[in-house]
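Some structures are shown below for you to check.
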Structure P
Amino acid sequence: MDRKTFFNKEAQNWEKEHRCEKEQSKLRKLFPYLPVGKGDRVLDAGCGTGRLIPFLIKSIGPTGEIVEMDFAKKMLKIAKEKYADPNICFIQSDAQHIPFTENSFDVVICFALLPHIPDKQKALREFNRILKPDSPLVVAHNMSRKELNAFHKKVKGPVTQDLLPNQSKMENLFMNAGFRNLSIMDKPSLYIGRGEA
């Protein structure tokens, strides 16, 4: 089974598991680290069933736009059914081949996605390409690297080896993709990697 099939099969369970108050509380703690402001055009890469939308829509205001992108059609379908705001658009695409022009986003958020991307360097270059100069990419997880990697190793299927690289490797990936001012925070229940295009 490949990753796309896996995530399409998991879509309904994913939505049920992440609607609980415990998961919502984790997202509320994560969101202050996401640099989203009024009028921003935001790419929510690997958006899944749209967990970040309620937080993002408040931050961008009436003039902003959220692009929800995922390669799993069934994840996107659930997100679309929940949210019909005119400031949100949905696109099925892979982070390694992003169908947008250069310098077209103010912020890229890569939440709970990077370990699942086979060619991380290619994806980070794509994120850099579509970001406006000096704009941020945020790689975020509501687990530490250690917690996340241990969790994935227990999951059966194609994500067992989908691991978050160590700090040195992450720094190299970001720098080789052209990002500057890299910072990484890795602590229990929170991982934030940030760089500027």
Structure Q
Amino acid sequence: MEPPRRITRFRSRLAGLLRREKPPVEPPPAMIGLPPSARGLTGRPADPALDAEVVAHEWADVGEAYVQKRMRELGIPDHQIGAPDYNRGGERRAFLPNEMIGGSNDLHGRLYVDSGVLNPTLNAEAQGERATKVWAKFRLRDRIDSVIAHEHLEAQGVSHNEVVERVADTPLPITENARRILRATAEGVKRER
């Protein structure tokens, strides 16, 4: 016995619909208009020094832990690794996110690294274009090593200009790239004088 004719037609139409390819459904746009980056809205300051300071504040605890650890690895005595910050409960601070010069030392010979190490154009005017490119090219670890070596020698009473000339030959076990940064800085400062 054959099925009724209308059931046969229904099956053939259904089979025809299933064989047809459905047009692709395009998802709705994720964004209407230009993305923020194309409109110049990055969420960060355009000035590299200000951007470095913002990042330094966001990552201050990580920066602090790393700088102290790295100073110990390089053989800096504990009494020279930063100073107690009595505004923050007396915790030792060797990373200063509010400063933007790279690093410093105080009258007691204590060493500090600051947000300047995050700035790819740090001291560009004083060092020249080549030294600035070398500084920007190397990793943060290399920059921190170069700052620590510079401040360590300067804390021993050596004048800044003499430190710039001599620090690449420091006995501290800094990275080879940190020595390259220090040599490029010395050459750049000589050219700019």
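When distance in nm of label points 7 Å out along Cα→Cβ at positions 11 and 75 is computed across structures P, Q, the figure 1.1 traces back to P.
Compare Rg/Rh (Cα atoms, Kirkwood Rh) across structures P, Q and report the one with the greatest value.
Sorting by Rg/Rh (Cα atoms, Kirkwood Rh) in descending order puts Q first.
Just checking, which of P, Q has the largest value of distance in nm of label points 7 Å out along Cα→Cβ at positions 27 and 179? Don't skip to the end; give the middle numbers.
Values: P: 2.2; Q: 5.2.
Largest calculated value belongs to Q.
Each of structures P, Q was scored by Kirkwood radius over Cα pairs in Å, for residues 59-146 alone; the highest score is held by P. One of P, Q was used to compute helix-only ellipticity at 222 nm (-39500 (n - 2.57) for each DSSP H run of 4 or more, over all residues; to 500), and the answer was -15000. Which one was it? Going through each structure in turn, the value belongs to Q.
Suppose mean count of other Cβ atoms within 10 Å over residues 99-106 works out to 18.1; of P, Q, which structure was it derived from? Here the read-out was taken from Q.
No lab work stands behind these numbers, since they all come straight from the coordinates. Computed from a predicted model, the values in this text were never measured in an experiment. Cβ atoms are built from the backbone, for glycine too; each structure is taken alone.
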